[in-house]
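For reference, the structures are reproduced in the following blocks.
Where a number appears in this text, it was derived from the coordinates with a stated rule and is not lab data. All of these numbers come straight from a predicted model, not from anything done at the bench. Cβ atoms are built from the backbone, for glycine too; each structure is taken alone.
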Structure 1
Amino acid sequence: MTPPPLSPLVVDALGVRVGIDPSGLTPTDRDTVARVWADARVVDPAPAEVVVAPVSSDRDGQTLSDLSGRVTQAAIDARRGELWMLHAAGLAASDGGVVVLVGPSGAGKTTATRLLARSWGYVSDETVGIESDGGVRGYRKPLSVITEGKGYKIQHAPRDLGLRPLPTAPLRVRRVVLLDRDRAHARARLVPVPASDALVLLAPHSSALASMPRPLGVVMSSLARTGGALRAEYSEAEQLVDLVGDLMVEDLDRRPEPDEASSAAVVSTPPSGASHGGGRRYRRGAVVDSCPLPDGRLAVMTGETDGRGTLRILAGVAPAILRAADDATRDDLLRAATDGTPDDEAARAVDGILDQLVEAGLLTVTSG
């Protein structure tokens, strides 16, 4: 008699119900998978939205390590265009406020999580999803720990490491913190990061950012809502306890909602007056989003169909040129860049900027 098919183990990853198909695993491997993923398991009977199949290996640890990556990627693919997904760890206070610790692989996120989540709720050591209204979607996966002598990361159940559960309060982002671990730091401290710098630093740690509606506006609004990004300068993970502790007592509701108009995509009208200077005309190319920065620069993101994006920060007269490029001639753009008083040196500089903007795809050229 053929045994009935095994039901997937359903876990919550960034709000996605990911099913882990155990049918290709040995009974021992199935028990191990169920144990290390217990803290992310969904207990209600609703079906999985997406299913992944772990690949058995001669090394149990390799099977678990590969599975972690498969679940992570499935969740990211499912939430593409819906969440700002940061390569980050997350810790939650009892009021639901989440401190998000951002950094590349090897920056110390898991080490910090193992220490900090003994005091605050464990949200994730890998990926944190932030909604446009500031809500947070956690991913309570097993912790992936680099172990000497192993070619893969060993997976540990959060409960086995003594990490705390999530609070009952809804999760909301409290602060976004960029990790800067360096033994040269004489003392641990939190340093404010200007919004324009934060955008540049956070974009590489964001998954499928260009797939979101108005991604730059979402990031800037999230930072404004939470008081701006911070950089944690420290030399040892233990120093983060006091730094994060100071953030955990901040009032979640102390800041007003950001002004959406300040982060709206730039749409401009052509400069007034007659046009002169030949038949070549410039128009803005297709972009995912653009956002004026507090320092006068302009952030512009272009995107690919797979969700990847390229972020560029335009400075000097480049923002004025881009704003004015609405079927404009070269002379129109020269006047826009020089407040109507061009000279030969300015003309040469503008010509160079035009070439760069065209090469980047931010401007297109047509013949009149």
Structure 2
Amino acid sequence: RVVFLNVDEVIRIVRSEDEPKPVLMQRFALSEAQVDYILETRLRQLARLEEMKLNAERDQLEQERARINVLLKSPAKLRGLIRDELRSDAEQYGDVRRSPLIERQAAQALEQSALIAAEPVTVVLSEKGWVRAAKGHDVDAAALGYREGDAYLAAARGRSTQQAIFIDSTGRSYATPAHTLPSARGNGEPLTGRFTLPAGAQVQALVLGDAQQRVVLASSAGYGFVAMLEALSGRNKAGKQVLNIDDAARVLAPAPVQDSARDRLVVVTSAGHLLMFSVTELPELERGKGLKLVEIPKAKRGAEGEIVVGIAVVAEGGAVTLYAGQRKLGLKWSDLVAYGGARASRGGLLPRGLRGVDRIEAVAD
């Protein structure tokens, strides 16, 4: 229609310009295809273009533009058009699929522990707070070499994919992946390089396990509770407060629980009193002081008085080993039953000569 209304100007440009094509495109805002069509048409035919034909072409293009605008404004209609065209192309050009379509689960980021072999390890802690990890569980941690002035404090067995959790004298816990600990071939490294302990605090206990593993946390003051290791874990270098503890008390080695409903807790004091009761008598907490484990008469408490020296969790039919200096005594289930009672009771007195117990261990199955 533009050409029809300006046919004289078009003829002038075609006759006078050496390169009429770009001039026509710029002058009348025409496309390259439209200009090519004009230039291929005889000049005498330009004047006889039928206005009706041009109007019909214009109407058709406007209808197409309106249809496209409707599609662009409606995502649903646009998806429908794409779907219909894909189906049409599939019917026209498609053949039998050579590989099946399989729906997979959404991809998930891998935990670093999933890329590490789950190997048995023994984490060893020294009195001065140096830590290292030895391969396997058949490790005599006390017999390892230690730096001058240092000595063995504690050891825990587990797997390289688990978290090693340490508890200091203020009741704060700290966690680090076991596989990142230095080899036991050397002296290890100080935990103060990984964690920020309160002034004067010392690491007194450690445990290895999965996040859902339950343990009994207790202090030498004779109070404790059940906690999941997940509650003890964290990435904060300053740790997290989990066990409320008196200044004069010590953190005892956590005792792993396998079956909360059936396991028993064995508690032994420095005066030789031993008590066994059900783990179900203890609350499960994320942090706190817990409940009294065993009765210690008020007259025997204090800095130099009677304290709890150790705890161990045993299943029904299990056994423990008591250590008193160089002596040790194994107690079978039939022996332990005689010391059974309610939580916070006094328990029974061990045989003379074994009342200076300093450590207790559950016998592995």
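Taking distance in nm of label points 7 Å out along Cα→Cβ at positions 102 and 134 as the criterion, the top structure among 1, 2 is 2, with the largest value. If Rg/Rh (Cα atoms, Kirkwood Rh) is computed to be 1.07, which of 1, 2 is the source? Answer for the origin of the read-out: 1.
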